[in-house]
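Take a look at these structures.
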Structure 1
Amino acid sequence: MVDRDVVTAKLSIIERCLSRIAEVRGPRRGTLLPLDVEDITSLNLQRAVQAAMDLASHVVAAEGYGTPDSTAGAFALLEEHRVLDPELSRRLKKMVGFRNIAIHEYQTVDPAVLASILDRHLGDLLAFGHRVVDAFGLQPPAPESA
């Protein structure tokens, strides 16, 4: 069974990383060196993607969907089990590819790819988390009345 606490923790990491990215790409941008903006955004994007990967792996294992054949394979299994739609799954797998390049330094990170993710696809990470919450009925409990 998918653990709501794990989902909540991973979503919290994603939200915190995306908030940090927005902060340094917004008004604070002018107070930082361009290299610092690039480093902060790249590092927080890597962390957010890793949290999404961890969440995907948790769901796959908890639901017994099988063993992924790669780091992006968990998203394919979630697509196969209709937790994710094919388009979101494809975009998330591409983010894993970016993360692998950035973390393992297989090659230089293409600034155009980084800009594309930052400008158009950050919402995919949150969409994934919210899709998991919806798919498994993990809405947080209502706040207690005083």
Structure 2
Amino acid sequence: MARYLVVANRTLAAEALAEKVRECMAEGATFHVVVPACHSRDTSWITEGHDHAEAEKRLEAALARFRELGAEADGEVGDASPVLAIQDALIAASYDGVILSTLPAGASRWLKRDLPHRIESKLGIKVIHVEGRLEPAQ
């Protein structure tokens, strides 16, 4: 049975991510979701504690959605750096791949930093990139 590390932030509720989860579930996959405690671009005064609390809310909503899809999923809030968050998760457990969900090119800071390729080359794990729109949590 495959186990995937899902890493997302603002696209956790995106339909593209749900579609990829359904596809992997058809093969019997389970999931561990990591939400990096990223600092919002919109404000300059937010604290690290606030960032963690917001990521925790997004994680809980994402886990509820995954379970509504019928997925076996657990998760955690990770480091603000998505690379470090993934690295920490890979130290704790092994995965068959990383499902990385980002905003579309142009809007995504993660794509501007070439995150899918950096993860594959630096951490040596297959990355499945999913591009989603920013969608409200359901």
Structure 3
Amino acid sequence: MSNIVFLGNHYLTDPKAVKNWINKIIEQESFTVEVLNYQFVNDHEMLKVNKKYLDHDTYTDIITFDYTEGHKLSADIYISTERVSENAVEFNTSYSQEMTRVLIHGVLHCIGYADKTPQEKQIMRNKENETLKLFHVEHKI
């Protein structure tokens, strides 16, 4: 049984393959999954979460609530499918490619990768690209 749960309208064509890929990345980083909940929402719902819990009045593609202790990954990750769709157009990529990047982005935060500084952003982007290559060798989203 997987401890990764997808809630809401996520438009993933192969959720099992996505779960396997996420688990593989987590294991490669010497972590295990306690509970990892992905909540897929629209912009309106994401804005409500952002205001309520982070006091931010902005739209965003992902919010990660990280409860990881030691090497036991636990998190609630909110993803705006509308933001992912718009970002795919802006970055000239497919919806599935952008969704895959966002899915792993939240996990990478829980593992300890940050993206506050330009250097951290570059490290995060490199790690995302590395994991995306692994996914696309094995599966399509």
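What the table shows:
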{"read-out": "Label whose coordinates, when mean count of other Cβ atoms within 10 Å over residues 30-37 is calculated, return 15.5 (choices 1, 2, 3)", "value": "3"}
{"read-out": "Comparison of 1, 2, 3 by FRET efficiency 1/(1 + (r/R0)^6) of positions 6 and 70 (r between Cβ atoms, R0 = 25 Å, to 0.05) - largest value held by", "value": "2"}
{"read-out": "Which entry (1, 2, 3) yields the derived value 15.3 for Kirkwood radius over Cα pairs in Å", "value": "3"}
{"read-out": "With helix-only ellipticity at 222 nm (-39500 (n - 2.57) for each DSSP H run of 4 or more, over all residues; to 500) derived as -12500, matching label from 1, 2, 3", "value": "2"}
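Just so you know, all these numbers are worked out from the coordinates, no wet-lab data involved. Since this is a predicted model, take the numbers as computed values, not measurements. Cβ atoms are built from the backbone, for glycine too; each structure is taken alone.
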